[in-house]
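Only the coordinates and a few stated rules stand behind these numbers; no lab work does. The structure displayed is predicted, hence computed values, not measured ones. Cβ atoms are built from the backbone, for glycine too; each structure is taken alone.
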Structure 1
Amino acid sequence: MVKLRATIESDLPLLTEWLKADPWHKDEARNDPSTLLTGKGLLSFCLCDDEGPLCFSRLDKEGELIRVAVQFAPEGTVSKRRLIVGMMKSFFPAIKQFAVDQKAEGLIYESVSPTLIAFCDKQGFKSVGDNQYVWPNGVIQHV
């Protein structure tokens, strides 16, 4: 079963390990693992399946958009299949609904990872320049 749970203090060693192993984020000063704890940002959570954590995420209000930040496991720690199943079953539906509930105009993330960009493109995210990607083209229908 895939679920979202609170990110707690005891997650910090794992978050720190994942961040240090992340070729895309490890050298960025702004990437402090404690910022992914629940209570930071608009919403922070851990996406888990029956085997354990798949990724950690933080959502923040940025103008009329919700910025999505994600820390993934090092390659080989969590299989791509497990991650994709979790992202499709729970992650994307949850962040979309959260954006709708917040009356946001869309979701935005920043990346230079070709694999992540290609995966998110298939989910409807489109480049708006400067390594920024918005879904769905900056407009979510409010329900």
Structure 2
Amino acid sequence: MNKAQKRAWLCFAVSLSTLLIASVLILFIWVNEIDVTAINRTAFKIFSLLWTIPLILMVVISARLPGKYNDERDKLIELRALKIGAMGVFIFLAGAIYFLFLIIRVDSIRTLSIVWLVYLAAFVWFFVSSVAALIQYGWGGKQNE
């Protein structure tokens, strides 16, 4: 397993855990009908610090495992994975807009919700890109192609 594969596995783990925790938190807020705008500033600052932990982990992963590619295959896999990740983000955002406006029937989106969507979109990109890279390494890794 080369450094690019290790990096993809670590990005996969961090992004999957972040998306799962965020999904549970959003579901909890939605089911209990908690007004997030009523949260005081101190609690919001604490939550903001907690939200940055996965982002810091992603920066640490990139610093510890730089994207040094062994050959052309690694470069091609990374390029394809990034393209697939971008498509995944657009599908995620389209699904989120569809869910908000057509299923829940909200009239407007709060600014905080837009920030959450952008935050989650970044981790969807990391997740889909790492899955795409791991699948591509899995297909060619057995035959050394």
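Values computed for the structure shown
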read-out	value
Entry that produces 17.0 once Kirkwood radius over Cα pairs in Å is calculated, selected from 1, 2	2
Structure from which 45 was derived, relative contact order in percent (Cα under 8 Å, 6 or more apart), options 1, 2	2
Parent structure of the calculated result 13.5, given that mean count of other Cβ atoms within 10 Å over residues 3-10 is the read-out and 1, 2 the choices	1
Distance in nm of label points 7 Å out along Cα→Cβ at positions 59 and 83 from the coordinates reads 3.1; which among 1, 2	2
Test item: distance in nm of label points 7 Å out along Cα→Cβ at positions 35 and 131 calculated as 1.3, pick one of 1, 2	1
Among 1, 2, structure where helix-only ellipticity at 222 nm (-39500 (n - 2.57) for each DSSP H run of 4 or more, over all residues; to 500) as derived comes to -27500	2
